[in-house]
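For reference, the structures are reproduced in the following blocks.
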Structure I
Amino acid sequence: MSSAARVEAEPAFVLHQRPYRNSSQLLECLTLRHGRVGLVAQGSRRIGRGHRALLQPFTPLRVSWLRRGELGRLLDVEGGSQPIALGGEALLAGYYSNELILALIARDDPMTELFAHYVTCLNELGSPASVARSLRLFEFRLLGELGVGLQLDVDCETGRPLVAECTYAFSLDSGATRSDAAASILGAHLISLREQRLDDGPSLRAARVLLGEALARQLGSRRLRSRDVFRDIDARGLIA
């Protein structure tokens, strides 16, 4: 994007907002064609400004901005459709997804497929679908967009397809190899993740371990506040 470029009516979601100067907000948004962008909403914190009510997470928007330097200046915002209603664990999961994007996706890196995956995740979280399954699939797809997806096609030593009934050790660097060790993973669970099914508890639990390791490598020392809360919920058995 050039140093002075205007974008009109771009589909977007607000990932995070914080106060900026006296009466403005600094927004981090995920957009369809421009990836993650930073925008200044001038005067949006003043009483009576209509934009403030729209500039909330999980609300489909169409935003227009003028880009000058690192940040853009928000020119206009329209509601694309009704906000996606999230509550309880689903709301926390939505914030977790936002944190992942903020932590792992650089500004101005167009990722059209990521936008689609994010919309799918939010829609699933807004339905009776499993929170755990929706998150695992979003994590899996996000890693793929980052170019660090898991190698789940073949046994990396023999080159043969994974066998559902066999057990495997899994390395983030090389992939799956046959193993009978106690910590090995059933081939059926690896295949379920590869095919993005995760329609049973054991597959979900295996996916949580693998994806957690892969994300930890990408995050490094960065901590996600929503993940810490999830650990507490998980310890109490509230998430499958």
Structure II
Amino acid sequence: MIIKLENISKTYKNEIEYPVLKNISFSIEKGEFVAIIGPSGSGKSTLMHILGCLDKPTSGKYFFEGKDVSSLSDDELAEIRKKKIGFVFQQFNLLPHRSVLKNVMLPLVYAGVSSFERERIAKEVLRNSAFPEDFWYHLPNQLSGGMMQRVAIARALVNDPVLILADEPTGNLDSKTGEKVLETFEGLNKQGRTIILVTHERYIAKRAKRIISLKDGKIISDTKESDHQEILKEIKE
């Protein structure tokens, strides 16, 4: 088991308290492909931040690979992110003045890998991703949206993470390019990668093998592939 959440809640406090997540509990096994779906304001982005060790819950326990990480320090959480989790975002989050190769190498820099080794590993990941070598030294603004997302996926893989978190990964892409990105995630899952994909789009969610649906900070359903059609009818954008 990679992930286990026990009664996770998250409340933001300004002048008033605003509960975003309310007693969330579920577990995810190694090799699963899970979509977290829900309308805006359902709490799915907050949940992703907690799963990715980018934020801490207000209460409850989060076990990552059997270790309770819900009360770790920021530095300890950063170590888990560097070594265990790969992130893919809607906005790509590529450094604009660094080449494709250097963007892919970046997590290895933070992990303290030597310059020779990080270049070798990054090139190997790009080759395995079938990313054209002619573009390795291009800047992000010289690439199409689909190519930028492929770079982001390669960067997410470069540290060989146990978990890939994708937040609306096709949100800035046209439908044809988005389809290719989803096929990439399906291929990675077939290789044994554990993937959690956060989306508000039904057609994207149904590509996963399991759908966890959120509404108003609560889980309203948790279904396997055979039940997808029924639950997707009930979800309102």
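Nothing in this text is a laboratory measurement; each read-out follows from the coordinates by a stated rule. Everything quoted here is computed from the prediction, not taken from an experiment. Cβ atoms are built from the backbone, for glycine too; each structure is taken alone.
Could you tell me which structure in I, II was used to calculate P(r) over Cα pairs in 10 Å bins from 0, in percent, for residues 6-93 alone as 18, 53, 26, 4? Comparing all candidates, it corresponds to I. Calculating distance in nm of label points 7 Å out along Cα→Cβ at positions 38 and 126 for structures I, II picks out II as the one with the greatest value.
Looking at structures I, II, which one was distance in nm of label points 7 Å out along Cα→Cβ at positions 54 and 110 calculated from, given that it came out as 2.4?
Numbers: I: 2.4; II: 1.0.
Value 2.4 for distance in nm of label points 7 Å out along Cα→Cβ at positions 54 and 110 corresponds to I out of I, II.
Out of I, II, which one gives 29 for relative contact order in percent (Cα under 8 Å, 6 or more apart) as computed from the coordinates? Attributed to the structure labelled II.
Please state which of the structures I, II yields 0.30 when FRET efficiency 1/(1 + (r/R0)^6) of positions 70 and 102 (r between Cβ atoms, R0 = 30 Å, to 0.05) is computed from it. Checking each candidate, the match is II. When Rg/Rh (Cα atoms, Kirkwood Rh) is calculated for each of structures I, II, structure I comes out greatest. The maximum of distance in nm of label points 7 Å out along Cα→Cβ at positions 142 and 206 over structures I, II, that is, the highest value, falls on II.
For distance in nm of label points 7 Å out along Cα→Cβ at positions 174 and 190, find whichever of I, II sits highest and give me its label.
Working: I: 1.2; II: 2.6.
Sorting by distance in nm of label points 7 Å out along Cα→Cβ at positions 174 and 190 in descending order puts II first.
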